[in-house]
Structure formats: C-alpha cells, structure tokens
1. Of structures 1, 2, which gives 3.9 when distance in nm of label points 7 Å out along Cα→Cβ at positions 181 and 213 is computed from the coordinates?
2. The value -10500 for helix-only ellipticity at 222 nm (-39500 (n - 2.57) for each DSSP H run of 4 or more, over all residues; to 500) was derived from one model only; which of 1, 2 is it?
3. Out of 1, 2, which structure matches 2.6 when distance in nm of label points 7 Å out along Cα→Cβ at positions 61 and 77 is calculated?
Structure 1
Amino acid sequence: MRVGILTYHRAINYGSYWQARQLVEWIAARGHDAVLLDHQSCAVTSREWRYAFQPLLPDRSPRADVAQYGAKLRRFTQAFGTLPLSAPFDLDDPAGMPPVDLAVIGSDEVLNLRHPWYGGKPLFWGAGVKAPRVVTYAASFGNHDADWGIPEDWAGRLRALDAISVRDDNSLRLVEGATGLRPPLVLDPVLLNPPQVAPAPGDYVLVYGHHLPGWFADRVQAAAQAMGLPTLSPGYRNDWADEQRLDAGPHEFAALVAGAAAVATTYFHGCCFALVNGKPLVCAPSDYRWNKVRDLTAKLGAERHLTFEDSDPAGVAALLAEPPSAAVQARIAALRDASAAWLGGVLA
C-alpha cells in the first residue's frame, strides 16, 4: 500500500525531523511503500530559515553564531535529502500532490491553529489530500489550549477524517469536544520507534532549548558542577552552558543525547529522547510547550521529572542523578504496544 505522511518534515528542529523519520520508517518496515508528502512553500521556508539563523529573537545572535547556525541548517538540509519524499507540491494549492492509498497526518503540532507559520493550513486537516482514507497519528494541537475549543469549520474537517489518534490529553479534549468521540492516546514516533544511534563520547549534562528560565539555568549549572560535569548546549546558545554545539545537525543531536550523563530541557522531544535513552531528566515549563510536556509526563507517570521555580532547588540535582524509574519504562513499553496495535490496524 502506498502511504503518504503529512507532517512538518522540513522544520529546522530536531524533534520534527526525528518524529517524521521514525514514523515513515516504522510504516515502511511493515511492508508498505511509505513516503513523506513533500509539501513546499516559499513563505514557510523563509520564516523557518529566518528562525534558524536567529532563534533567540528579540535578542540578535552575533555573526559567529549565525555562521554556526548556517552549518546546522546545512546539516539539516543534507538530512532531508536522505528521507523518502514524494514529488513536491504546493502547500497552499495541493492539486499537484501525488495520490496515495492512505494519508497519515502527524505526528507533531499538525493541528495547531496557532503555529507561527503552519497554523491554519487546511492541508493538515485533510483538505485537498488525494487519498481515499485520511487519518491522524499522534497529532497535537500544541499550545492551542483545550479551553479555547475549535471553530466549527475546523471541527467539521476533523469529523470528516476516517480515524484520529492524538499524543496528548489537551488534544484529546479538543477532538472529543469537536467530534463527540474520544480518540486514542498514542506515543510520539520517537517513543514508538526510537532512533538507533551510537552515543557521542564524553561525559556531560546536555542542555536543550533556548530562553531557559534563569532560575532553571542556575540550578542545572550548580547541579552539574556538583557532579563534576560540564554542561553542553546543542542547537541553541545558552551563554551559561560550558560548551556550545550550535552547528549540531539532527544526527549529531541524537548522538549527543545518547552519550549524555543527564538531560535538562524545556522541550517535548528533549524529554522523549532522554526517556528512550534512559537518561536522568529534568524539565522546566515554558509557555509555548507547557501543554505538551505536562501531558507527556502525565501519560508516562513521569510527573516527578518536572520542576518549577517554587520547587525545592535541590530537586534538580536529584533528578539529574537518577534515571527514569522502571515504572516509567514499563509504561512506555505498554503504550508502544498499544500505539503499534492502533497504527497497525489502520494500515491493515
């Protein structure tokens, strides 16, 4: 069966790259002709690349950092070239989209109406998709909160889909409110089909994200110093970290997580990569990513890995010294089986 996946596969973002790759490879491994549907948009690419070169706005990155971000971008574009892609077509006019037998929308924030450049694109809601069946896998509304609901025209597009699965409780509530049906909660593809990479050498605490809260940075750095370890920041500058790897591509990032002694992050996929590698993890909330990390940790019984400004500061050091519990790993394994069963049923 020809299966096309609609997701943010060209985003300059480690999690976006890996969730796309791991989903298409999981489907292909089950005997299907799986491709990423290669939607393209000059406007989206322009905004994506501007963000890639200046991720810390409104603070502008210095020229030396911009050069490193350029190297990171080149590594991403090289990685994109290794993905199984369909013929390209226009994101906003998908008449040129090649037909498939089944279209899978997801994973990632494909339903996020508030995404800064993909929000409100009807293609991710099934409009214009050339497939007799259209489903979602591990779709998310991102920072579009369930309390805000969904406008009726968008809710109608959801009701027209053949099957829906989501990866977080916030998205579950939105889908249930719009369709009257309770969608299954499934795992992000990084947790469903963990990347297999050789760990990078060294011993360090990996810091992933940008604009990390000052209180969090102080506690992570103090804990790392007490452990006798440097902090290493891939992909984004954190001035307080001991080492910057701004030019890390997606494969370098995965290797750096695999080789880390512990992970401190504000990112959803930072948590996913830490958990599948069995790394000690501490995560602080951020406004944009709060729905995602809150629901991920709740789904996995890993709430203790969240820390807040009013938490005991010693808690950060404790979390960076202890890997995820056996109960968390067992929960991931159980949800992996359930997610595989749901997706396998859709593919049958």
Structure 2
Amino acid sequence: MNVAEFLETRAKAFSDKPALIFKEQTITFNQLRNSSFCLADSLRNLGLKKCDKVAIYLPNWPQYLYSYLAIWCCGATAVPLDFMLTEDELISCISHSEAKILIAKPKTNISLTGIKEKCPGLKNIIICHEEVEGFLSFEQLLEEGKSKFPEVEIQDKDYGIIFYTSGTTGKPKGVLINYLQLDAPPKAMTHFVDFNDKDIVLCALPFSHIGGLIYLQNCITFGLTVVLMDRFIPVEFLKNIQQYRITCFWIVPSMYYALLQLKEFESYDLSSVRWMVIFGAPSSPDALRRFYQYCPRAHLLHGWGLTETNAPTTVIPMGSKKLESVGKAAPWIE
C-alpha cells in the first residue's frame, strides 16, 4: 500500500468531504492529507529514516491516525501500543522494537523521562496536547512541517507495523505486518461486504488493535467517513449511530452485550445501519439475533481473524442467517 498516493488521490476526489468526525470536530480528506504530510516532513527533519520504528501511545484521537499515516509516508514502521499498558510494559515493547521515536500522551502513572532513560535507543519523545519541558510538541511539529508529497521508495516487504499481542502466555509478542499486507484488510472487505464512498462508519475500537486500524485503512481506500470515539461508552455509541446515520460498524461481542443491556436501547433509531460485523471472541447467536431485531435493514455478519492473519480472514456471506458460523475464508487465503 502506497499510503501517500492514497491520501493524495482521496484529497483530490473528496477534498471537503469529512474523513473523520471526532467530538463534533470535522476533519476533511484535504486536512487529513495535509496534516499527515506535515507530520511526515517534521519526522524526517528529526532524522527518521525508512524502516525506522516509531511507537505510538495515545488514546483514540485523530493524532493517532495522523501518526500512522505520517510514519507510513516516511516508509517507517509504526509500533502501536495499547493506552492501558503499564510503564514496564511500555519499556519492554519500546526496547524490543528498537523504536527511535515515541508519540505519546502523558499519564500520571507513567514517567516518560524514566522511559527515555531505560530505552537508550529512543531519541525523541513527542507529546500531544501538552507542553512538557524536555519533550517535543506534536502540535508544533504539525505547524512547522511542510505539506509536500513524500518521495520515498517503499518495498512491499518493508515492515509497516509491529503489533504487540498477548494472545499467548508471557510477554507480548511482536507481529510484523509489511506494506503489501496493508492492502489485505480493504481487499478482504471488498470481497465480504459492499463498501462505498457514501458509507459512514463508527469506530470505538482501539487503534492499537487490528480491528481499529482497519477503519483507517478503509477510510483512505474507499473514501468513507469515520466517526471516531476515544473510548467505548454504550449509550454514546447508540447516540452516534442515530445522530450521524451510521451505515456500518464492527465490534467485539462484549460491546454488543453492553448495548443490549441498556434500558434505552430500543428507543434509538438504528435504521440507517446497512451491516455490522461481530468478531474477536465467542458470541451468543441468540443475543445477536435480538440486536438484529432493531436494525431491520442491516446484514448481521459474523467473522474471524487474527492479528497474525491480518484480519478479516473469514466472514459469513451477506444475507446469511447462520450466525453460529464464522463463514468461509476469502479465496486467496491458504
């Protein structure tokens, strides 16, 4: 995936169309491209080179997406870190990945100075939304960078992401995703569902997870609008569906169950939803069918995939009622 070309193409085709909506703030495709290019320019001015590692430790803010896109525009490797990680876990992941830059939001229980001291390969820490002495300002880097198309030759097998996943016992393991594989989720979505540039999707999944990242990949691939939540709050999720006329979303079973437990669940208008996907853990078909009753026009889909398989890997066909199944794999999956 050549991310810079996708950003350029979408900005030309959908210049003033919302790419992201976050807490009533609208970010157009033109603004998304410009912010990503400006940050990429500043990162290169800091000495970031192709294949260098940049760790991201942020909530689900637009800055997380700017960071992903800017890192890829540089041909570097993003290391997304869950915002709930402890300081020791951060040090372990940053050291193991050999990250040279950390983009972060300060937290009271995290010493960024201590992290830098214990990670000798970490050259710079960039802080979002705060001015902290001794660290760089994310907002200043955006302001100082130039919005110019980055000329970087990226090979398909260069690594675009290292996901740290704790699907096994012991310390988190690094899962490598190369630039060719960045195309896989949008390609799979084309096979399984019917995205178009009129779709408005709702994201409440963390960007440190493959399920959250897929929202960004689909945004720049299909030109759709992403309504972004910094964390999942069930009643706010339903309010967003109603307010923005959400057409599609994908969440994990625990989120569905939390929505169904709301007393006011039945009072919200969910008629705009065209399809929704559940994935990530075993689920109750009966509970899903209950949810489906309030989205009469929607296709309810069940899927499966791993970080290692660059999900989605299997999804039941549109219109299928077999919610007990996770469907068949895409035809190119071995």
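What follows is calculated from the coordinates using simple rules that are stated; it is not laboratory data. Note that the coordinates shown come from a computational prediction; the quantities given were computed from them, not determined experimentally. Cβ atoms are built from the backbone, for glycine too; each structure is taken alone.
1. 1
2. 2
3. Details: 1: 1.5; 2: 2.6.
Computed on structure 2.
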